[in-house]
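Read through the structures below before going on.
What follows is calculated from the coordinates using simple rules that are stated; it is not laboratory data. All figures in this text were calculated on a predicted structure; none of them were measured in a lab. Cβ atoms are built from the backbone, for glycine too; each structure is taken alone.
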Structure P
């Protein structure tokens, strides 16, 4: 339980105007106004822009670029004559200034507040009257009313609740940065995610320049859109054609690699699925490690391959990776995953021009997928000409310059790639 100063709470509560119910027929949906930040990929993930007066929680690993992202968003909003109050509990004003100089940001509409309390933030909102508030990070905000340690579960819940209350009453749009756990989830109570309007995750391998922004929750838009960025010396740059990023290093026919067209919201792009199947020193319990693909789903596909093709995967360690930090949840990727696994195990070199699309059932049948037309168009646009498709969808019209291999089941598929 969070202990609050009863006198302060009573004074504030006593002056509040009672809230009256509104007839749903009298509400104008056009009042939900979106603000385009000018960062195309960021706006895309939120469904076309930031909804005014919303509260957005952004999580990501340390060093991935969350602060850089929001500092750039601040500059873009400042160029639209918006006032931004940027609170940082982790860096000094001088450190943030150094980053802003590197990014070429110098605006008198961005106000920095460092190492303060919730009460300080409330007071400066009263004085500055900003349209946007950025909290970096929520774990560093303490309150004089919360008698628990800063960053504790109770303190986090209280502080977040107070910030949301400020946002709704003052008409401010709030971005909150949150730390994440080792498991990749936002630190703190799960209720924080339920309290805010949108939850975004900013991801990417620190060793690479690719960054991915995805929505885990969005009250005002879809949750299946992805934003793709490249991190450079001058900051983040939106990537309009992600396919060029995710398959840019393909140079020759190799085993253990398959290409798959992912559907993300209204956009389709190509990703590379890599597999490594090697003899295991742990005969009793070989390793099964998957990055970017569900581990249980991979285990199921391995079991299907073992059962139907008599390939003894139980003797091998299996590693699967979706390049570029991507995560695939589509069943349409099953055939591509099987292709990568079989190719690595049997050392079959797959043509650089080949794409695999299809869902694999438990009996080994290859099932139809959705949005096939979009997937084909994207692959053809990037020069791919050979396609493995479910037999039920193999009669494709208007594509005379491509070669389609129809497959009914996993056994037929195996025989085809062996002879390719």
Structure Q
């Protein structure tokens, strides 16, 4: 009797990539359940539609704090167990939406923020154990595709699920999926978490992790870039469709432009990572900052007379830059710190990114409120990105 050859066992790196990318994409998708299904949910909860924005802001606000707790959590539970816990929290958070009660919506945002924050720095610390230094930027960039993948799933799967089983059914499906995913990775836990000592070498002072990024000039540059580029990225995704709507575009067309930028980012993240592995992650990060700056200033010119090609070029530029920088920034951070400090430093970088997600859209909206013009916010973001780019270039020159 002929026996079929056995498939080779998965490497530790492959297991970490599969588990962390699936978990992060699922949590990103879950964080968008309320925004995507907002009309139905807020109607059932009898709350104003504008409160949806505060729901998202609360998620990122809590994520800033929970991401800083990552080193302590890693030391206590291990990387994969931590991801399992975050998936369970996410499942509970989405299930709470079913009640359509304002207090439970608030609790849902708190739980999602607690789950959202640690997943990225924890996965970074896990991958750093198993990724060769010469492949770090491309592997981290591949891992970061979880964010646009989660966003794309939210935009496509959630409306379809809601059409089939109602918005409550869609919430329950997402909650069940997160719970099942937490169970599916259980067989890998002992093999990965028993190797996780380096990911969790944390002290009680882990909440002071941002101080690690101030110890040397290149890290200070990456720290500010994480904040500035995070502000640009989340401002674009949150408000660019609104700007296009004011310029006469339909909501559907504006949404397609945003989707195009996300698709471009998924395709281009890994190639950018390969370039960063060859030329240096700090240099490529500065190039992405320069492209973000150029796109921000170009977006100032969008109005009702703008051609479709002009708008698509700007959106593509944002997709190439504002959605592709995070993995490279994490690779540069890991390169600059000792192994025992990886979890603390990556947690601080992610916390600053979430801080940018809070400040960027708020700054954008405040400028529009004061001036009466959304367009003026783009040059402001451009100046912030430009400052970060200058710091990165200066740090590279000082390090060479």
Structure R
């Protein structure tokens, strides 16, 4: 088949076509149409030679029927329809090896970005489990329905001993934080072993719940080789935890699918960290968008996912991109559960009203330095965050609300409403 055989601008995608949106920059001397054909060819049934010895009339008709089809070209943007027969149901690595595989290395293409997977066939979506709990299930766990949930990572995020982290978690919980999180690069290290850390966090959590009368939980990072992750998840369950956290990019989609199955048996929620995503999502011309990553993560079945701060925090995010991702995570998708968006990275009390205004109440607000950097300590930092949320929900300006609460007042004196760089 020739490259032009993969272009049909009159084609009308069917309900069993997976539809991708790409941004394409061909190399000099290559037309956008030829580049589009090459992409569809390489990502489905084509090759670089024009004639194969296996080509017979019957074979070629079958191959053409399942080939990817470029059905729209608009400037540098193209849409490609992939028949569902190209994919193995329930196999996310195989799907991505097709639509996001060799195509990024083609010499005829200067830049290529998978901007979106616009449409997922219902049969394909249903071959995955989706989130076990979703927003409703997580809110039910905490019995919190009218405000964002809160989370924090003790700082420094690596370097604390097991007891130091557990004590910090207690201070945050007492101050009003809902979730403590071991961050993306804290596994089982010489100075902070996983097993001991979980044991101490459970004890401190139980103590904090008795003092506050509120449900508390923690997000233990189990990221490792898959069999090790399974053992760690089982330990978390046996000791009384409700969550595991997985670095979904570095662990990989196969591991995430395996853990999704294990976590269903264990009744554990999955908190998804996106560490390393910016290596291929940040470049607006080449790579894969965070929107695509979010869609894949939801379909496989995470319950919480870091999605950005709508441009407010220290990490590179864009308001419209974050909103689009969050909207997808909370919208209907063939009946599968929603995902709780997590806003994190450089947040502090002064940014919370704007964050809630931009992203709504169905978010988890995670503050690290913006909690632990409080002059009166972590407990006061946690109180300031809760106070900022309360003021936002009641639509009371922070300056006015802070007249009643010294923790919030001190936080505003320290950071004001500045956005960290």
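Some values worked out for this structure:
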| quantity | calculated |
| --- | --- |
| Label whose coordinates, when Cα extents along the principal axes in Å, for residues 120-231 alone is calculated, return 41, 29, 25 (choices P, Q, R) | P |
| helix-only ellipticity at 222 nm (-39500 (n - 2.57) for each DSSP H run of 4 or more, over all residues; to 500) from the coordinates reads -26500; which among P, Q, R | Q |
| Structure with the greatest value (metric distance in nm of label points 7 Å out along Cα→Cβ at positions 288 and 320, set P, Q, R) | R |
| Top of P, Q, R by distance in nm of label points 7 Å out along Cα→Cβ at positions 104 and 328, largest first | Q |
| Read-out Rg and Dmax of the Cα atoms in Å, for residues 168-295 alone, computed value 18.5, 63, structure in P, Q, R | P |
| Distance in nm of label points 7 Å out along Cα→Cβ at positions 136 and 392 - structure with the largest value, from P, Q, R | P |
